[in-house]
Structure 1
Amino acid sequence: MLRTHTCGELNAKDSGKEVILCGWVARRRDHGKLIFIDIRDRYGFTQVVFIPKEAPEAHKLAQELRSEFVIKLTGIVNSRPQNSLNPKIATGEVEILAKKLEILNPSLTPPFEIEDSSEITEEMRLKYRYLDLRREKSLNNLVLRSELYKVARAYLSENNFIECETPILTKSTPEGARDYLVPSRLSLGQFYALPQSPQLFKQILMVSGIERYYQIAKCFRDEDLRADRQPEFTQLDIEMSFVNEEDIFALSEGLMKMIMRKLKNIDIPTPFKRITYAEAMSKYNSDKPDLRKELNADFAFCWVVDFPLFKFNTEENRWESEHHPFTAPSVEDPQELEQHPEKVLSRSYDLVLNGNELGSGSVRIHQHKLQETIFKIIGIEKEEARKRFGFLLEAFQFGAPPHAGVAFGLDRLLAILAQETSIREVITFPKNSAGICPLTSAPSEVEEKQLKELGLTLKRGGNRNEKA
């Protein structure tokens, strides 16, 4: 290790020790013969003083220091005089009397002050995200995200879940939004799709006998963006066999209770309030009601249940799934389903927090015939169903167990916990509202050679690809 301590751990008990610190110059103050700096790392700040007669070479080099220089210094821990204690930082009882200084890397003048709390445009912060992440607020959001992952993994592991990964390059099976497509060089004219969710694979894992699966999954949807949407986002994906809605509710409420206790030191009451979709629309004019005033609360959690199974698409003059076509109906009689689709409720549920849809799930269809009936009602004939979902339908014929699941939007949950208005604030390298990465300038053009290898050419005057 280059250092003996971090910049956030020294205190009066360490007085007299020789220590080595590494980090960034947060501030530099020249008081004539004395030079003071604050050195920063992800753990905190420590004040350092350079005295000419004590360490002339270090003092001379310290005159070159500027904001964000990366340095390594050796010095002695001294207790600060009583009148210079700084209770605002953990190391405020001490300072380091510098003996040796090494500049590991200089820095250009940053385009904004790292320690400045004044407003900086989002575009500027995202362009220089590596600088923005040095700011305490941004760093704390990433720490919060890491802690959430640890809590979720621990809870699900304790409940006998297996963490499984599912493919990123997969088959295009549109689930409500546009797919991101990836052309194949080895199969010209054919495409992979990036998954909108692991829905089909997690159901196949239930057929596989996994019984309890989870994944912190990357999902991709090509849709118009807003504060709580990104082209790529992260969800905690969960599926269980031999369960019903009550099992999902109990597991989810236990998870949220642990998250709130561990991350916010808040004990939320369970079970959560349940509201039917019809009641939510009638009373709150929203299927994502904000119940904080009504419940005098957590952060106010509630379940919205009994959604319609279908909704009518007037433009295309056909029924389509309210959630997705793998959601189990409240009735299983094919004749009733086909004759009165407008009356059928689904066995689906949404978890809402403070007026935000935090998670969504359902009891799944696990019978081959019932799945075919649902496809028929929404206008997917057998041949099309076989082409789009054949691998799932085939799996259902090999002993598929009853199963149910739920997926939670981790970016939305984190934004609420961090009291941020945009999920971009809790994502390490987010896209802006136009779907562009200001840091890398993605998406970008590619070389003509790459297009030819994929059998693609650009339409003149546009940026859409077609087969050559």
Structure 2
Amino acid sequence: MTGITDTDRDADLEGSVDGLARWRPDLSAHVTLSGGQRWTLIAAGVAAAAALFAAPRAAVIAVNGLLVGLYAAAVVYRVLLFRASLRGGALTRIPDDEALALPGHQLPPYTVLVPVYKEPEVVGQLLAALDALDYPRDLLDVRLLVEADDAATIAAAQAARPGPHVTVVAVPPAQPRTKPKALNYGLSAARGDLVTIYDAEDLPEPLQLRRAVAALQRLGPDFACVQARLDYYNPQQNLLTRWFTIEYGAWFAHLLPGLARLGAPIPLGGTSNHFRRDALDAVGGWDPRNVTEDADLGIRLDRFGYHVGVLDSTTLEEANSDAVNWVKQRSRWYKGYLQTWLVHMRNPLRTYRELGFRGFIGLNLFVAGTPLLAVLNPATWFLSILWLVAQPAFIEALFPGPTYYLALACLVLGNLACLYLNVLSARLNDTPELVPAALLMPGYWVLMSLAAAKAWLQLILTPSFWEKTTHGLSTVDPNHHIASEHTGATR
């Protein structure tokens, strides 16, 4: 292991924090709303107040009809994504023999960025997982990104005594203290032509780096990134981990490939995305003030003319098994999706020109639609229950003919479709043991709604606050996964 890198690289730190905001402030979440968006919001508020004063019933019916229409469109779009993924062709598959056959002179230097914060207990597991990667050590540049004042994690990394290809990078304490800031800082001195990210609890498949090299060579220079699939090593721990595994299975095996198939931008996952270094530099790296920097970067890559592929290689993670911890994590994800949508809708016409029609629809119905569906669900459930119990007149007034039938279709057909897709995904992903949990997914949707409500509130009060997820709660020992994967790669 090389020593801890110098923490006094002031220029690198400044660029990591403010580089994107200085270069393209319109693409940075350094402010929640741009000046134009503020004035648009004020104008919309004034118009709504005037409409409520002049014709309150018509105004409320119109707003309700708009929300029902958006809800229906977002649900239909997800069904179309799932259908598109079943047609195949969106996943890039690299067989073992092709990955292993790559000669050394065709393998580029590869940087692996691993942000670790206050997680000394997982450092040993992390280094074991990285050591199982099948890639020449002289071409591997592993960088553990640790906050300079996180003495316990730094000590754990040093005590583990990893090889010379591993560098502990002490990230200077500076606001915002976020994962993307650490990634920018780590990238500034990285030596790889390709770059990937792993989280502290990740167990990547040993051939993943080789598969990513082969995939990017096959796809060509227009593809800036391939996103590997994420799955969990503790799906059976409790009902929440089963739900989380089902959702991830649908997300990475069907929804993201569906986006790729339809030509829409792919909001990247926070780990196991493999980039061309020059493309990362060309688009300004990560936004340190966006709490889902991965999703934002996926949209930005598309706006700059790059494509993102989906790689058929899996990284195992720890499924969040605690409901409170899960809500913290999910609210951050939802808040980041809202930040991403607001950033890329500052100039809708320019975004439309850069993304095209399909990309623009995907940005609005998938990126914005994900937290929108979650926050609207409780209102639809409450109104439906209230109507069944008491049939108050105001609900009948809110839902004139067309709106009523569309809302009814969302309630019955939409919820059944989502339930069916989760069951189908569990079957297609060869996890039939998760089907009973898939039938209980409405309970998971309640948690999603709680997280979405929190996300909308935090977007107003603390937009850049990074709510850290606690790891190490799994009752499953991940070491047997590391051992079995390593054995499988050497057979």
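Some observations on this one:
- Label whose coordinates, when volume of the Cα convex hull per residue in Å³ is calculated, return 145 (choices 1, 2): 2
- Comparing Kirkwood radius over Cα pairs in Å, for residues 62-205 alone across structures 1, 2, the highest figure comes from 1.
- Parent structure of the calculated result 0.9, given that distance in nm of label points 7 Å out along Cα→Cβ at positions 190 and 286 is the read-out and 1, 2 the choices: 2
- If helix-only ellipticity at 222 nm (-39500 (n - 2.57) for each DSSP H run of 4 or more, over all residues; to 500) is computed and equals -8000, the structure in 1, 2: 1
- Structures 1, 2 were shown, and Rg and Dmax of the Cα atoms in Å, for residues 86-333 alone at 23.7, 83 was computed from 1.
Bear in mind that the values in this text are calculations on the coordinates, not laboratory data. Predicted, not measured: the structure shown is a model, and the values here were computed from it. Cβ atoms are built from the backbone, for glycine too; each structure is taken alone.
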